[in-house]
Structure 1
Amino acid sequence: MPQRFLELDGMRAIACLLVVIHHTCTSAAARAISDFSLPLARLCYFTTASGVECFFALSGFLLMYPYMACGKQLDLYRYVKQRSMRLVPPFLVAWLFAGIVQIISTKWPTWYSHELVSYKLWDWLCQLNILTLVARTHLYNGAWWSLSIECLWYMIVPAIAVLSRLLPILRTSTAWMLATFASMLSVFTYAPETEMLPRILAGFGVVCERFFLFATCFTSALWLIVYRPRIGVVFSAAVLGLFVILGCCVTDELRGIHCGYALFWSGTIAACMRFSWPRKALASPLLVWLGDRSYSLFLTHMTVFALTNWVVSHYCDGKTVIYGVLTRIIGLPLSLITAMTLFWFIERNTGCQFTTGGTFWPRLRYRQA
């Protein structure tokens, strides 16, 4: 396999687009669909939300592949530095931006401002703690909750890297297949009212509980992508994921739907990496360009839409069709421009390698060498 997986940059772009669509269009679409089919409405809602599971599966592969498949030695200091530089600087700018928008939209309220949580300095400062964002009930950007789960995965990766050198069985496809199904079984049998961790752990306990629900994303990535089982196994896992998804939507047993999407996305990513035509399609210049900016877009798009909604609400009396059209027409390109700006001035300068780090605007084809 090549060192730089351009097709995964393209897959990251698709995951980010799903998340943006989920936050801008899915609620209205799901409400309309629910009038004639509730299972289909659930499928619509959770499919666009599953961009998060796709992100987690990509993270599971990209962080563990060097240690599990290439024999790379863990340098803990370098690892922590790289992960911190990748995650924190863009987040700090997005956090500042979200706080400013929250102050403006609540200090000079419109009817839209009543949908927002009131600004409190302490709440804003608490959101600097990325690890406990998922436990916060007053996030100024609702997309950030998944960063807590990603951070916990960052903390677990060094432990797996070390243990895999001590226990050779952890470097086998079978071990991670068993871990995947054990994770799924535990999610389906877990009683929500059971306290998994003592109350003294407060927000971190909530993070661990949420990670537990999404753990299959990481284990299935190791099983299906890192250790490359037979292609029949990959397809079977993806199909099983689809059956789990459909079963959860029909029966309203939604607790395990994340496991279904974990299998589906891990299987899909693994399959796309095996064949030349999906690899080539995903590695297209436009998708790779967007994939490089996906983290910046993820961090800021909800804040941009909050600002857009607040501005447009000065001129529209309620959530009319005109309001919906205007906020999307303005908010979508503004979200992309904001992400491009954050990437250009902050993210690309954090020491990470980006294929399109030298270009501000997208290109439809790669430059000839």
Structure 2
Amino acid sequence: MNRAIRTLAFAAGLALPAAALADTISVPGDFESISDAVEAAAAGDVILVAKGTYPESVLVAGKQDIEIRGKGNPVIQAPDGQAGITFQGSRGILLTGFTVEGGEPGLRITGGQDLVLSKITVVGAVGGGFLFSGGRNLEVTSCRVEGAGGAGMSFEAPVKLVLAKCVVEGAEADGIFVTGAAAGPDGGDAAVLTGNSVSGTVGAGISYVGGRVLLEKSKVADVEGDGITVLTDEGAGATVSKNRVDRPGGAGIRTEGDGAAVVKNRVSGAGSNGFSVQGSGALLEKNQATTGTVGFALAGSGEHVAAKNKVKTTSGNAFNVTSPGNTLEGNAATAPGGDGFFVTTSGNTFTANKAKGAGGAGLHSLQSAEANTFDRNRFGTEQFPE
């Protein structure tokens, strides 16, 4: 359709058939502002925004199946007290290639479905970088938040969330915060968080509450709270794998819920436990904790499995076992400042574990030797109650 006709139709408030409206719209070629281009857009349209600075608050409300693409990384300067970009009740929207300066928050999404955001940078937002409330089938990839006044990225009650390759630096609350995530009627993972990076936040690095989640291949460093926390709904389960956490003020990786799988992660310099599991039936396998205080804490209802994990040079105990009925096999504690394995409960099975150079005992149990099962371990020194 001729762009001049589109402009006249928009100015006159005329309604045209969707097929006739489908077009490529340029800013500032066809419209001076992004907001006017979005308001004029119909299903199937592509809005191309040229490099430049746009002092406005962009509203995408009730739109369907449009693309908004920045060329040369255009900058949206949010007015004081307003969001840089707001989505309300839209579906099938792609937004890519923008920087938002300021904003309260930088970007806000309320409801909506099938939304894809990529290559969006938010700098210096007052009320948080990205703020999502509700929404279904959200995909956020390769986005960045710097210096947010609240959480870097906050998601409340999302259904089917994918968050990948995003970076948060210096947020005044949690770096990435997800709560109330759900899988919806189709089941599966409520959220997939992969390849993200968080550093220098006042709160936790990544905090997740909700249904089944896959959290993998992410990096967290120098946060004041826990590095990664995962609290899942009853029976939901979680997979936390191949993440790296360095120098968190609290725990490195903490899970609460049943059946979590914590595999091949690395934690160094944690302010409290390197790894902490609550609930029951967790699997901890091939993880590593170095420096920090306690390496691994097995708590909650118990019946966890800890296999082939390594702890090196913690200031406290390497393994704290305070829940019953756990299986520990092939774990290694090297030069912990406290005990290699500290046990307060019964019904545990220890097989082929080893402790070397512990500041305390290799094995320190508050239960009698008969209260737990030991086979082929190399603890060095062992301490049981008299």
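Readers should treat all values here as calculations from the given coordinates under stated rules, not as data from a laboratory. Everything numeric in this text was worked out from a predicted model, so none of it was measured. Cβ atoms are built from the backbone, for glycine too; each structure is taken alone.
Taking percent of Cα pairs over 29 Å apart as the criterion, which structure among 1, 2 has the greatest value?
2
From which structure (1, 2) was mean count of other Cβ atoms within 10 Å over residues 107-114 calculated, if the value obtained is 13.6?
Only structure 1 yields this read-out.
With distance in nm of label points 7 Å out along Cα→Cβ at positions 83 and 171 as the yardstick, tell me which of 1, 2 scores highest.
Top value of distance in nm of label points 7 Å out along Cα→Cβ at positions 83 and 171 goes to structure 1.
On mean count of other Cβ atoms within 10 Å over residues 259-266, which of the structures labelled 1, 2 is highest?
Looking at the calculated values, the largest one is 1.
Looking at structures 1, 2, which one was helix-only ellipticity at 222 nm (-39500 (n - 2.57) for each DSSP H run of 4 or more, over all residues; to 500) calculated from, given that it came out as -22500?
Computing helix-only ellipticity at 222 nm (-39500 (n - 2.57) for each DSSP H run of 4 or more, over all residues; to 500) on every structure in 1, 2 gives -22500 only for 1.
Just checking, which of 1, 2 has the largest value of relative contact order in percent (Cα under 8 Å, 6 or more apart)?
Between 1, 2, the highest calculated value is found for 1.
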